[in-house]
Structure I
Amino acid sequence: MNRGDRREDIFRDDEDRRRFLSTLGEVCQKTGWQIHAFCLMPNHFHLVAETPRGDLVSGMKWFLGTYTMRFNRRHNLNGHLFGGRYKALVVDGSGNGYLKTVCDYVHLNPVRAKLLRPRQPLVDYPWSSWPEYMKPQSRRWPWLRVDRLLGEYFIPKDNASGRRRLEKALESRRMEREGDEFKSIRRGWFLGDPKLKKMLLAKMATDLGESHVSEQRRESSNELAERSVRVELIELGWSEADLAKHRKGANGKAVIARRLRKETTMTLKWIAQRLKMGSASTVTHCLRTSG
């Protein structure tokens, strides 16, 4: 979750919301993230994301930075959009109901914020993943994964009958008085089995500190980027040495740069240095002018 700087709006209109979701789709393509739920509110957003590659930090840096740049460009602004680092909650995905709890919390946000009338169905709020859950699979965002939540509601099939059962279940829960189960989402850093929490705390207390873990994450991102470079060099019939021989704006380098921007979270500066393209501005220019 993240809020606007000074709690100001991060979406001024529906076009901003569409751009935010489009940017979310891009980061999912780059990182392999699987989104289980989201909700866009006027001055903040909630996102339930599974990160198979363990790249939350680099992915969020690209995601929030890119959306901020697009928002500022559209509204002729500059500076920060979000109020600092996002809040991240570790969720136990073992199938014991914790993912269901956090997804329900996200999907019920419009109710708590009184953005829906008492008898107005949840599906009427267009800027959350809930209306997407109610659609056939072919009409959903391709990066939204619904099977895990259906499973935690013990709904075996993603079909019309299953979607009706899911909708009825959450609409019923909406009418219940909110209990203590959501407190850990608001205040804590972990939602799950106490044994898993104890194990995570023990791991954090070892000599594999945060700096080491972060270094491992960076190495993983670098490996993915390097693999993409090697594949493209083979396609071009180039050797590593050819990167230095060809001019900075060579079409082949633009091809590799485009793939890196599409599939990884590596910065323009990193791409410029790796492909011998001079500066980040050269990369930007090549990406804009190449086919």
Structure II
Amino acid sequence: MMNAKAEAFKDDLAQQPWSLYLTQTRRLTVIELRRNLVSWRASWIYFLAFVPTLIIFIHLLFDSHPQSTMSDDSNVLAGIVQLYYIRLGIFFGCLGIFSRLIRGEMIERSLHFYLLAPVRREILLLSKFIAGSVSALLLFVTAIVADFVLMYAAYGPAGRAYILSATGLAQLEAYVAIAVLACLGYGAVFLLLSMMFRNPTPAAMLVLGWEAINPVMPSLLQKLSVASYLRHMMPVSIAGEGIFALLTVETEPVSGWVAALGLLMLTAVVLIYSCYRIRKLEIRYTTE
């Protein structure tokens, strides 16, 4: 019985028009990318991404940089990534990008044009997720790379040597991986919330609160947090002070690849459920 069902499932997969799905995904993604990146509405997200870059650039121009302070700047950079980008910048940037993909089009009364087109709803959802992810990655990964380069470029030859060293490149690779996974994880969550709630912002604030208290929760509940996975991938550990101490609670150590795999699995689960939700999505503009 199980073998018959498995064979039927394989036959169904083989009969799907995968080339058509890929073409539709590519074209929808391009359309959504233009709407996300080339828009005045995205200007505040550019600000979120690059305001630390501006501050670091001012620091480069006007402060002295003896080589003995390089380790201090490494801690500052780690704090910017861990306390600003993960907790605030990428969080709210992804909220702005991904919540608009579904709910924003409902408010503008344009989503029904997509739903009436001969495109599977799952393809539409995944295309929007890909476009939102690419938009977020272009902004935040570029900003973090610029932060890293500017922070150490101020030290002249010693800084450039560190950037190109194995230690420096490994640190940069870790920060880029953290930014990528944060954009994917938060993006999937906010895309789902935009389908579940008329106004996803209050739900997003609950998610922000959950991310803040998650380090002191039981280990099983910590697996339901994006930031909990990213915390294990930080190449430089920092100790928070005051209210920020709650965001840097030491938990049971997990290897970086296990944390990355766990976050990717969480993202996949959220996306699968989102595909299920969009199949049942109904638009009532009179109540929007």
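Rule-based calculations on the coordinates, nothing more; no lab input. As the structure is a computational prediction, the values presented were derived from the model and not from experiment. Cβ atoms are built from the backbone, for glycine too; each structure is taken alone.
helix-only ellipticity at 222 nm (-39500 (n - 2.57) for each DSSP H run of 4 or more, over all residues; to 500) computed as -16500: which structure among I, II? Don't skip to the answer; put the middle values down first.
Working: I: -16500; II: -23000.
Of the structures listed, the value fits I.
Work out Kirkwood radius over Cα pairs in Å, for residues 36-99 alone for each of structures I, II, then name the structure with the largest result.
Looking at the calculated values, the largest one is I.
One of I, II was used to compute relative contact order in percent (Cα under 8 Å, 6 or more apart), and the answer was 25. Which one was it?
II
Out of I, II, choose the structure whose coordinates give FRET efficiency 1/(1 + (r/R0)^6) of positions 148 and 260 (r between Cβ atoms, R0 = 30 Å, to 0.05) equal to 0.95 when calculated.
The value was obtained from structure II.
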